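Asks: Take a look at the structures listed below.
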Structure P
Amino acid sequence: MFANGATLKFGTTNTVSELTNITFGGYDADDLDTTTHNSTTKFRTFEKGLTDAGVVDFEGLGDQEDIDILHPLATTTTLQSITITVPTTPSVSKFECNGFINSFEVGAPHDDLISVSGSIKISGKPTYSKV
């Protein structure tokens, strides 16, 4: 799959337009040890516990409109609805979740383009669909 055209949107109108990379997911579940004295195999047994949906990492060019969208979101404690779309032929894959920006940086090197990067902590269970 070719990811060109992928988008990151906060709410219904705030699309961050100049991104070069979006990484999402990274689920991590707790292991619950269910081994008892009655276990006869001498091997531990486990159940899946709570799952942490991880983070969405993003990076891109430091377009002023993107900075104007991201900076206020990085300073609020309110959960945001987040939608990531990835064009896949013949449909579009959509990843939706709630979360908050837990890190945000603007880079301004003397010899290169301004950049933005950050991380969104996912809260709750995300959904994935093809539309």
Structure Q
Amino acid sequence: MEEKDLKNEVFDRLVRFKDSTGMSLNGFSAIIGMDQSTLHYQFHGKRALSLDTILNTISAYNELSAEWLLRGHGDMIISAPEPVANDVQKAEVRIEALIDTITLLQETIKTKNATIDALQSELTQYKNKSKKA
């Protein structure tokens, strides 16, 4: 089997798995701990599927069969384990990180808006001065 065919098959199986989770690409990227834009480019063919994406997916989803994902052998799901405290803890840590990121971005936006307001005020003053001159 050619390398390109194998890559396409692994990619197709990864897409099938993601679709089976019912998650959006954004939600899936958060669960596997990857940047959403990276996955977007990979899932839309603008970038090749990375080893990090495969490894992060296998790490985040213990029930996903690596043998199925990489070789197409066996079932997609090894077993449907009940949520483990460690998985819940990982999700909580990711949620906290997302909340921190949102808070930081909101503060940055507020600061940028204040700067824009100050610059607009300064521009208005200069325009008024130039009209008087």
Structure R
Amino acid sequence: MKKRYKITIPGTLPGLNEYVNAERGNRYQAAKLKRQTEDMIVMCIWEQMPGVEISEPVHIEYHWYEPNRRRDKDNIAFAKKFIQDALVKAGVLGNDAWQEIVSFEDKFGVDKENPRVEIVIEKSNGGGEKNEK
């Protein structure tokens, strides 16, 4: 049986539109938004996965629970960039390159009372993409 880890991030994360708007407003605003979001995610990781370091390739499932259907799915899923960078910053993953994260998938739902992001990290057999021609 493959080892699985689960992290739950309460609430919603900034999407692509919020990031782009921050970038347009002030050149430092987007960097600040990214840093603050990653720091919050790192705290969730440290609380829910203390001391975990994964050296094998992984597959990551993202379960995005929004309070409604107002945001587009691709806008929501942009936040995986923040999550993957936070996994590296927290020391769980050594890097977020192709060798470490061989695949990921996004699933979406609505939970008006409890919006959140659930992340399931599963050690993989390294079965990522085939060689490109």
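Each value in this text was obtained by applying a stated rule to the coordinates, not by laboratory testing. Remember, predicted model here, so these are calculated numbers, not experimental data. Cβ atoms are built from the backbone, for glycine too; each structure is taken alone.
Asks: Taking semi-axes √(5λ) of the Cα gyration tensor in Å, for residues 49-112 alone from the coordinates of each of P, Q, R, which one would give 24, 19, 12?
Replies: Working: P: 24, 19, 12; Q: 34, 16, 6; R: 25, 12, 10.
Corresponding structure: P.
Asks: Could you figure out which one of P, Q, R the value -2500 for helix-only ellipticity at 222 nm (-39500 (n - 2.57) for each DSSP H run of 4 or more, over all residues; to 500) was computed from?
Replies: P
Asks: Hey, relative contact order in percent (Cα under 8 Å, 6 or more apart) derived from one of P, Q, R reads 17; which structure? Don't jump to the answer; show the numbers that get you there.
Replies: On the way: P: 27; Q: 17; R: 41.
Here the read-out was taken from Q.
Asks: Name the one structure among P, Q, R that Rg/Rh (Cα atoms, Kirkwood Rh) of 0.98 was derived from.
Replies: Going through each structure in turn, the value belongs to R.
Asks: Ok, one more. For which of P, Q, R does distance in nm of label points 7 Å out along Cα→Cβ at positions 9 and 89, calculated from the coordinates, equal 1.0?
Replies: R
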